[in-house]
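S.K.: Listed below are the structures to be examined.
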Structure 1
Amino acid sequence: MSQVNVIEVSAESPYGYDEAARQAVRRAARTIPNFSAVWLKEVEPVVRSGVTTPFRVKAKICFVLNEGNTNAKAA
């Protein structure tokens, strides 16, 4: 049986929400080799001095834990 884990990451970019989402995916891909889904939980502009500069996203990343040999029977 497989177990799916979910983590939450955040990222920001001065270029927009889509680039911030790509940053979140790149960050997750560095440590999680085979994640299966990304859900953008929140998007928020960061306003500084009346100007929206970085765009921030919070994303949930879903991945299956590698349990080794999946053909092995439980004792």
Structure 2
Amino acid sequence: MRFVIEIKKEMDGYTARVPAIKNCEVWAEEHEVALNKIINLLAYFLKLDKNFYYRLDITKNSKDFVSYTINILTKK
């Protein structure tokens, strides 16, 4: 499975979301924390085991916006 994760810099922190899944959005003060939170929320929405494997690739990187592609792997 493949999804896009978008992280946008806000005045008070970072908003991360998965556009393909309604209400899959988080906020955090730090970029890395927002990324971890959105990956965990995505796993929750998809009902994945807590020890799932994934590959994360940056697809766009600018000052206030980063886009990732996350590939959920079924086998290690």
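Every number in this text was worked out from the coordinates using simple rules, so none of it is lab data. Being a predicted model, the structure only gives us computed values, none of them experimental. Cβ atoms are built from the backbone, for glycine too; each structure is taken alone.
S.K.: Which structure, out of 1, 2, was percent of Cα pairs over 21 Å apart derived from, given a value of 40? Before the final figure, lay out each step's value.
M.R.: Numbers: 1: 40; 2: 21.
The correct label is 1.
S.K.: Among 1, 2, considering only FRET efficiency 1/(1 + (r/R0)^6) of positions 14 and 62 (r between Cβ atoms, R0 = 30 Å, to 0.05), which has the greatest calculated value?
M.R.: Numbers: 1: 0.60; 2: 1.00.
Greatest value across 1, 2: structure 2.
S.K.: Can you say which of 1, 2 returns 33 when relative contact order in percent (Cα under 8 Å, 6 or more apart) is computed?
M.R.: On the way: 1: 42; 2: 33.
Going label by label, the one that fits is 2.
S.K.: While we're on this one: Out of 1, 2, which structure matches 1.0 when distance in nm of label points 7 Å out along Cα→Cβ at positions 38 and 54 is calculated?
M.R.: On the way: 1: 1.7; 2: 1.0.
Answer by label: 2.
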